[in-house]
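Given below, in the form of structure tokens, are the structures.
What follows is calculated from the coordinates using simple rules that are stated; it is not laboratory data. Being a predicted model, the structure only gives us computed values, none of them experimental. Cβ atoms are built from the backbone, for glycine too; each structure is taken alone.
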Structure P
Amino acid sequence: MTTPASIFSDLQARGLIAQTTNGIEAHLNEAPRTLYCGFDPTADSLHIGSLIPLLTLRRFQQAGHTPIILVGGATGMIGDPSFKAQERKLNDTATIRGWVEKLQTQTSRFVDFDTQPNAARAVNNYDWTHTMDVLTFLRDVGKHFTVNNLIAKEAIKSRLERDGAGISFTEFTYPLLQGLDFKHLIEHHTCTIQLGGSDQWGNMTAGTELIRKTLGAEAHVITVPLVTKADGTKFGKTESGTIWLDATKTSPYAFYQFWLNTADADVEKFLLYFSFRSVEAIKTICEEHKENPGLRKAQRMLASDVTCLVHGEDAFTTAERISEYLFGSHWTDGEKKDLSAEDYAQLAQDGLPTTTSFTEGSIIEALTSAGLAQSNRQAREFVENGAVTHNGESVQTTDHQLSTNNAAFGRYHLLRRGKKNYALLVHA
């Protein structure tokens, strides 16, 4: 079990330290600390790119430190310019307020607000910025930053050097607002550490500069690495889009499958990043995985651990059951395993290629329209060769019809061609 003093070593062993200010390890060794991480409301849900800082806050709390989750009701109105190719679209106040509420609920699942003496806290930077007038901001905050220093920060510098892009004064002030957040939290919550992604280094050190110049106090920054995949493709993106933490945007089944399909080259790193098992246990399972990669023991551990963390054990059990139905022994052991209406709804949401507003038709028409056959002739051959199932039952004849009468729960037709080719047809 990690302690206030051992947390830094554990994070290092997991590869979760990207950059730090000088003296951070000694600062952590001296006493339990309060740290914060900010999340701007740029959508109505966070995606899995936000999981590492969220889970790192959780690790700090389990080690005895106090986490603060800041949702940026104010900074979300401005837009973070960090390494963005162009200016962010400004959203209206009502939209941002709604997103703030959703993110506050979502992020609160990852830390404990009841455990004492280091119960988590939640704050919104709109609370201490919306009453500050522009003259006060310029005198109390802006005075302590030089333009030379700001444009030297890599996130802003990259925008200035991009032809035709530039940066508005609105986004240029973003590091000052983030610095003001850190100053407010050290004054009102004795928060001495800010946690964030490595792309936030420039914004985060703006806070340590402001605190040093105005309060003469010690403050620190820790950044965690941005997740990359061994093959160079972007982490958290699939053919169907972004992997969200909200179950209504990415179903628990699709979420589970994302982690289950992790490449062998990435699975140990992802386990160290996202699992709360010990480093030793992870190393052991990865050695076992190398001996027999086909069993995908490491991927199964990763998928179960992260799905349980984000969606709970019941959602994991459901995702595992759907996966077993589609790809497991259901098709060979002769035992009937049915899906529930909720299972079909997850598959229709984002789990399988799905045709909605289906009316009725023959199996031949269904196979071709769903893309499981290239022509009616090919569809007939698949049926005649016994390669097609409809809701788990083998289709015996090319005259087989699909209607609400033989749809699962009066709505769903799950078609399988071969071992792993699926499509779902849904009645309106």
Structure Q
Amino acid sequence: MTDNSSAVSREDELRTKIKDLTKEYYQLIHRPKQQAEFVPGQSNISYAGRVFDEREMMNLMDSSLDFWLTSGRFTDEFEKKFAQTLGVKYALLVNSGSSANLVAFNALTSPLLKERRVQRGDEVITVAAGFPTTVTPALQFGAVPVFVDITVEDGTYNIDISKLEQALSPRTKVVMVAHTLGNPFRLDEVSAFCKRHDLWLVEDNCDALGSLYNGKMTGTFGDIATSSFYPPHHLTMGEGGAVYTSNPLLKRAAESIRDWGRDCWCPSGKDNTCKKRFDWKLGELPQGYDHKYIYSHFGYNLKATDLQASIGTIQLDKLSAFTSARRQNFAYLREALNGLENKFVFPKATPNSEPSWFGFLLTVKEGAGFTRTDLTKFLESRKIQTRMLFAGNLLRHPAFDSIRGTDAYRVCGGLENTDRVMNNTFWIGVYPGLTEPMLRYMSDQIREFAKAR
């Protein structure tokens, strides 16, 4: 046996031993905490959280031994598996869902798109009842968000499609909307609207990975879509996100924007993939300027690390099980709260959809005998975490103070339902880490509180 083969054999032996010890560590430190007995009123019930086992930790340790500190083999594996899972051609791993939205929107501003590129002053139809980073990229670029209201009484909490034509103008170029807490917006109508008016459709799929619409996964209807892998989401890497599309031009633009804006497409650690590294003539640069340092977009460094991707590759194998658990937990809560329809607007799946629910939304009705704040304070005092529907109404936040009353954005009609959500709506968790005793305790506390008022 040569010295080299001996070293390889020893490396394999050590890796195996380290991974076995990692598994043992998980069993000793993490598994007992995850399976600790639930004590009603004493144990905290999170609205969401990471769900993992020894496999994620072993993969993470395997990646750390490579000491490849940027994207690498696990990133390649994740991007391929993620695209295959969704049924799209391309997936790009980034460092957060917010970065994914930034990349996806800015890809639409690429010169590669010629006359269809988004220009400053062009309009983006969206909603104010959501997360800020669905809207921030358009504002920062200089596009104009056009806010329309959502629906509440039907329990879907998504964009009101009856407002789309009213929101349209000659400057409209994009519809960029999220699927609210995993519940798909009406993708057939919105897609048809975009096709009819030659608009880009960006699906913010950060809260809906695994959701189906007409039997097809959300994130695959639009021109480009995004996901988040922050711990509360359907998959986690701690931090992380993805941009995905089947459009090769959008993929090229998104990849460049993620990778500093460079024109070069060499992966990390590789040179001269194009076989003409010193033969390009682009922009006003001299002939032969190193292609690795030619920039065709105004970009950023938004890559994730292989350490994150190593966790994601294992999490991705669990997506189906996670989705099933979310649906089951949602169904349990809905059944357990039957009879309280006079107190709450309950969440309801959009027709033709099967949501992978991110949370269980409740809107306190007028005349319920209590307010949202009354109930959330009560639940929090019982160790049940609650969350708002993110910003409620983005336009009411201090971030808008500096542009309020300007032409930086416009509102189409009123935002009455958006304000209603801001004042009366909250949600509790349905994530896979919840057990039946936790779900029973949550529903019992809500029922007892509501019936006492």
Subject >> Test item: P(r) over Cα pairs in 5 Å bins from 0, in percent, for residues 166-205 alone calculated as 6, 22, 26, 24, 13, 6, 3, 0, pick one of P, Q >> reply: P
Subject >> Per relative contact order in percent (Cα under 8 Å, 6 or more apart), the highest-valued of structures P, Q >> reply: Q
Original post:
Among the shown structures P, Q, from which was the value 23.8, 82 of Rg and Dmax of the Cα atoms in Å calculated?
Top reply: Q
**OP:** Rank structures P, Q by mean count of other Cβ atoms within 10 Å over residues 198-205 and report only the one at the top, that is, the highest.
**Re:** Q
